[in-house]
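Multiple structures follow.
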Structure P
Amino acid sequence: MLNSLAEVNNRLLDTGMTDSARASLQDQRDRPVSGVAELVDVQADYRPNGTVSLMTRSGVGLLDNGVAQFSFESAGNLSPNSQFNVDQNQTSVGKLILTTPSGLKLDLVAQGILQGGELAGLVTLRDRTLVEARDQLDEIAAGLARAFSTKTAQGTAASASGASGFDLNSANIQPGNDMVLTYTENGVERRVRVVNSTDGKDYVDATGQRVISINLSGDATAAANMLGSKLPNLTISSTGAGNIRVLDAGAGGPTTVKSAAVRTTASGVQGDGLAFNLFVDQGNSSFTNNLNGNPPQKQGFAARITINSAIPADNRLMVQHEVGGTLGDADRANFVIGQLNNLKFVSGGNPADSKNFQLNGNLGEVIGRVLNFRGSSINAALTQSDDRQLTLDTIVDQMSSEYGVDVNAEMARLMELQNAYAANARIVSVVKELLDALFASDLRRP
């Protein structure tokens with residue numbers, strides 16, 4: 001379209017062109033201008049000689065003393081882990097390049113040149129809307145896997161030197177598993193989730209719960225010391241390998257530990273309690289919500305989630321949590337129902353630093369909120385589209401009324417002119433008849 005406009009501009013510079021040919025070229029010019037404006041936000045500058053120049057609203061010229069060229073550098077097939085990054089060396093979604101008439105290459109997305117039009121809408125869809133939808137589907141998939149596989153082991157009551165609390169067994173904790181603590185500090189309840197991770201990110205989630213990242217898979221003493229530095233009003237230590245002790249400040253102190261538990265992932269489908277790995281990651285590996293990878297395990301999990309291959313091979317495992325167990329045992333079924341109803345999930349990181357939609361609640365509530373959010377987003381987009389279409393229709397109607405041809409009005413005017421012509425012709429005819437009669441009477445006089 002830009003090349004067509006450049007050609008029309010060159011032809012409009014011909015000063016010997018007839019008015020009708022110039023008008024036809026100007027009509028031909030306006031169609032590609034409209035087409036470009038649908039794809040990219042542009043400002044058109046119409047010159048007295050009929051030529052036009054185009055530039056984006058951000059001030060980048062598209063058509064003036066030359067034609068800008070658009071090109072796309074593909075990154076190949078996109079995966080759930082393909083993300084846009086302003087660092088051109090790290091982006092994995094390809095690049096949309098604009099080469100100006102002077103030869104300058106600009107990244108339309110990284111440099112924020114696109115501010116409207118279909119291209120900007122598609123970029124927003126690729127880099128924000130669909131990424132957000134993918135994250136929400138990953139949350140549902142992760143919640144589904146963890147609802148079946150999460151084992152919760154309450155801490156064992158412990159005390160020392162007048163302080164009381166709990167001993168927590170961290171021996172079987174895997175990357176992504178966590179410990180949850182509840183304590184009061186000066187009468188105010190505090191909730192803490194300690195995630196087994198090496199990323200070191202601490203934040204407060206959407207429910208007001210503090211989240212702390214600690215490497216719990218290594219030396220228990222080092223982990224206890226690190227956790228103690230982050231919770232200075234509690235006494236945290238290790239009494240041996242795989243043990244972390246959490247105590248309050250003692251009688252009369254500012255803190256009181258109310259509860260503590262370790263949440264781990266089941267190791268298989270039998271012999272590890274009621275929890276089992278019904279839903280697994282690729283390669284039949286357990287989903288532990290590992291945060292240490294790049295990307296983290298949850299990212300793209302909705303595309304990888306599958307049924308544990310052992311279950312279709314022997315569906316008795318849905319019931320038999322112990323080898324040789326009876327098929328009439330309802331404990332595993334009741335456990336699963338309880339997990340689906342009661343296990344709580346919180347999505348995302350720090351709400352203050354994230355623009356993503358935050359999800360919290362049990363699995364059913366998370367799914368319902370995703371559906372409601374996506375439905376609200378769709379309705380908002382449709383409403384905005386209707387508003388823009390109404391504005392466009394109004395402008396088109398006004399333009400048609402100013403510059404368009406009203407066939408009915410023109411036909412009525414034509415009939416009016418035709419009737420006036422017929423009446424005038426009749427008058428001329430009558431005048432001629434009168435003159436002929438007058439000359440004839442003069443000729444007959446003696």
Structure Q
Amino acid sequence: MEIIQWILLIGFGVLFFILAPYSKTIGSFFSAASHEGKQPNVFLLTSSLVISWIFAKSITNAANLGLSFGIVGGVAYGVYYFSFLIAGWVIYQLRVQGGFRSIHEFLKSQYGRSALIFFSILIAFRLFNEVWSNTMVIGSYFGEQGTASYYWAIVVFTLLTLAYTLKGGLRSSLLTDAIQMIFFGVLLFILLGFILPQEDSSIQKIIHSGEWKMSSGVNLVLAAFLQIFSYPFHDPVLTDRGFIASPKVTLKSFFFASFIGFLCIVVFSVVGIFAQWQGLEGQAAVEVSKLLGTGAMLAMNFIMVTSAASTLDSTFSSFSKLAIIDLGTEKIQTVQNGRIAMVVLVLIGTIPVFFNPEILSATTVSGTMVMGLAPVFILWKLKGNALSFHLSVGLGVILGIILTLGLFPESLILSTGKYADLLWVNLWGLIACFIVFLIPIFINTE
């Protein structure tokens with residue numbers, strides 16, 4: 001079994017290195033343009049959006065929420081994928097009505113360089129965490145945390161993904177994403193083929209597997225709905241893809257990606273629902289694949305490798321663009337420097353792996369900590385200023401820290417159960433962020 005896992009992992013990396021195009025130009029490496037200068041079409045962009053967001057942690061979370069809350073848990077996590085609708089519409093307006101060519105250009109123009117630097121720090125921290133948190137999921141399928149096989153799997157997987165991304169940059173990422181999306185769909189179908197024929201695994205039972213109560217997952221459903229107005233804007237993997245095709249193609253792709261992503265996550269939560277029926281505990285995806293035998297285990301492994309690689313190559317590409325194009329001067333804007341930036345991120349981003357952090361705790365700047373981005377982008381047409389930006393985004397970061405430390409007043413938490421504090425911090429916080437964002441604008445108009 002272990003030998004087959006290694007063959008699949010190495011074969012996956014070699015195949016994608018062969019398939020990845022070689023990028024020589026800045027347009028191809030950083031913006032995914034073809035050698036003829038053509039922009040990505042709807043299929044390519046939609047596939048890339050979906051698979052780059054269905055990463056190893058997402059799959060793990062979807063299954064675990066299905067285990068905890070039934071179908072309600074799957075829907076709750078799926079709601080985050082409606083981020084594509086919000087981001088797609090805002091980015092479309094920024095491009096068509098505002099004439100902006102990137103998120104960074106918009107922020108610098110509207111709120112100044114200090115806002116650009118603050119925002120860049122937030123997204124750089126997110127990208128840094130994406131490296132170790134996704135590779136650790138892969139390592140867990142090859143051995144217990146801390147074992148030699150665990151570490152070797154992480155190192156080999158990371159280097160193989162880096163190799164094909166270095167070859168073609170964002171162009172490699174998009175083309176391989178399309179293939180990875182097809183792999184993911186086929187493997188998910190195979191995995192469900194193991195689960196659905198099991199006794200009592202009917203569609204009707206799946207639909208009624210959870211309770212629509214605040215304490216049974218609805219807290220998270222509502223919290224996710226609030227966070228989609230800010231969460232997508234701190235993810236350059238998503239926003240970079242909003243500026244590489246025509247505005248109309250982009251809008252269509254984001255729309256399709258929203259519903260496809262939601263469906264994929266809800267369907268994958270069935271793995272956790274099945275684990276619930278079987279009385280399993282721990283990581284739902286791992287335990288179910290063990291229960292169903294070698295075939296299911298291999299399918300699950302390959303799903304994880306596919307999803308983690310798609311996120312990792314996108315992370316490398318986004319960090320490279322951030323460091324060289326968005327923040328760099330014209331002198332350093334070369335493909336060679338873009339490749340160097342990727343290597344630097346791998347070296348820094350892999351270090352936490354050897355300190356055994358928790359995969360699902362603080363792996364990214366949380367949706368709560370970036371809630372202050374909501375008014376910045378939703379109200380982009382208002383002529384804000386640096387103070388508006390820093391008050392709103394700064395307040396969001398502070399509230400995220402308060403939530404993490406468990407210091408939010410209980411009197412303001414008006415529901416019970418898990419994720420109640422997350423819901424109410426986001427509700428009151430979002431209202432407060434809009435208020436502090438608008439105050440300087442209102443004062444300036446007086």
Structure R
Amino acid sequence: MPLIIIFAGIILLFFLITVYKINAFLSLLITSFAVGILNGMEPVVVLQSITTGIGSTMGSLALIILFGAMLGKLLEQSGAAYQITNKLVEQFGIGKIQLAIMITGFLVGLPMIYNAGFLVLIPLIYALASSTKLPLIYLGLPMCAALSVTHGFLPPHPAPTSIAFIFHADPNRTLLYGIMIAIPSIIVAGPLLSRFYSKWELSPPRELYVARDFTQAELPSLSASLITALSPIILMLSGAIIQLALPAGNGSIKMLKFISDPSIALFIAVFMGIYLLGIRMKKKMSELMKTISASTAAISMILLIIAAGGAFKQVLTDSGTAEYIKQIAGGLNMSPLILTWSVATLIRFAIGSATVSCITAAGLTLPLIEGTGISRELMVIATGAGSLMLSHFNDTGFWMFKEYFNTTIKQTFMVWTVMETIIGIMGLLGVLVLNQFL
């Protein structure tokens with residue numbers, strides 16, 4: 001019976017989001033109530049479970065998501081992302097321009113959510129296509145692959161960070177393992193895949209291409225741009241590597257854990273950005289604070305969706321559904337890594353939102369890893385990889401790609417959907433390979 005209720009809940013979520021066009025936050029709350037009551041919970045108990053889930057999720061994630069949004073907006077408004085892109089292209093030259101774009105997408109994508117990173121970089125792709133006469137897809141696909149991989153696999157992005165907390169995984173190790181898997185995934189889904197579409201003649205839609213030009217005096221230095229963009233990643237990776245290398249009782253570990261915590265790393269990066277990209281460039285503090293305020297307003301719905309995902313997970317736990325799933329799955333003789341990837345894939349196909357699908361899948365498969373010895377960090381990456389699979393009409397990324405690259409529906413399926421599916425499969429393969437060594 002609990003499995004039937006879960007299936008009915010996912011179907012309800014699908015209809016609420018895709019048919020009735022109710023936003024994901026409200027849809028998840030409605031579904032949480034429905035699943036709890038159908039499982040025999042009293043309405044008041046369901047409400048308590050939902051508030052507990054929202055509180056615990058936001059308590060661990062709010063600062064990370066907010067600081068990440070602030071950093072991303074500072075990089076965008078200051079021209080730091082523009083500076084990084086131009087300098088990389090200058091250094092690599094036309095022959096290695098895809099490599100430059102991949103690195104740019106990766107650097108910009110680490111602190112910025114996919115949609116924001118896409119909108120920041122797509123004018124630069126247009127400008128490069130115009131100046132180099134290279135096909136738009138040839139230049140754009142490496143960017144999209146890099147942004148998508150960082151969005152799905154790597155903390156401090158909201159979705160992988162939130163499921164890292166659900167699985168009680170170490171965010172720094174998740175980032176370290178995720179980068180190992182991300183690099184081959186981007187190469188296959190970006191430059192290699194783009195070769196199949198190199199003959200396509202696409203041009204930017206005029207109504208969507210609004211280029212923003214920065215004068216040289218407006219741009220921060222390359223060193224300031226790179227330091228600001230990479231500082232949280234350097235801090236988090238350093239913490240992960242040193243914690244693996246030093247014995248647990250070492251006195252430096254506590255300080256390293258503090259500095260490399262995603263919230264603190266992003267907090268430090270924001271203030272570095274305010275100084276290096278703002279104050280040092282003679283910008284007024286009031287102007288910088290407007291940028292900060294705009295960034296937090298832009299991600300308010302993301303915060304709410306993640307909070308509602310935490311509520312849904314808590315209802316599944318408190319209703320006993322999670323324990324029931326654990327007992328059933330124990331008899332399937334299937335790796336929890338494959339199972340969480342499969343569940344995330346199915347929900348992604350039904351609902352469209354990568355964030356909703358990975359959070360929902362994590363809540364469903366959390367009980368499966370107890371006592372298995374499976375790396376919790378790899379569970380995070382496997383779930384994130386599944387949440388990128390089979391993108392189609394119900395995914396905003398699908399429509400953004402179609403409109404900004406001026407493709408037909410058929411072409412969008414041939415490029416975008418194939419790219420996302422390749423990333424999802426590469427993510428699963430990478431997780432299974434790493435699992436042999438961890």
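Where a number appears in this text, it was derived from the coordinates with a stated rule and is not lab data. Since this is a predicted model, take the numbers as computed values, not measurements. Cβ atoms are built from the backbone, for glycine too; each structure is taken alone.
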- Given structures P, Q, R, which gives the highest value for Kirkwood radius over Cα pairs in Å, for residues 64-303 alone? P
- Message: Tell me which structure, out of P, Q, R, gives 23 once relative contact order in percent (Cα under 8 Å, 6 or more apart) is calculated.
- Response: R
- Message: Between P, Q, R, which one scores greatest on FRET efficiency 1/(1 + (r/R0)^6) of positions 272 and 424 (r between Cβ atoms, R0 = 30 Å, to 0.05)?
- Response: Q
- Output the label of whichever structure in P, Q, R has the greatest value of distance in nm of label points 7 Å out along Cα→Cβ at positions 232 and 368. P
- Message: Out of P, Q, R, which has the highest value for volume of the Cα convex hull per residue in Å³, for residues 96-191 alone?
- Response: P
- For volume of the Cα convex hull per residue in Å³, for residues 24-167 alone, find whichever of P, Q, R sits highest and give me its label. P
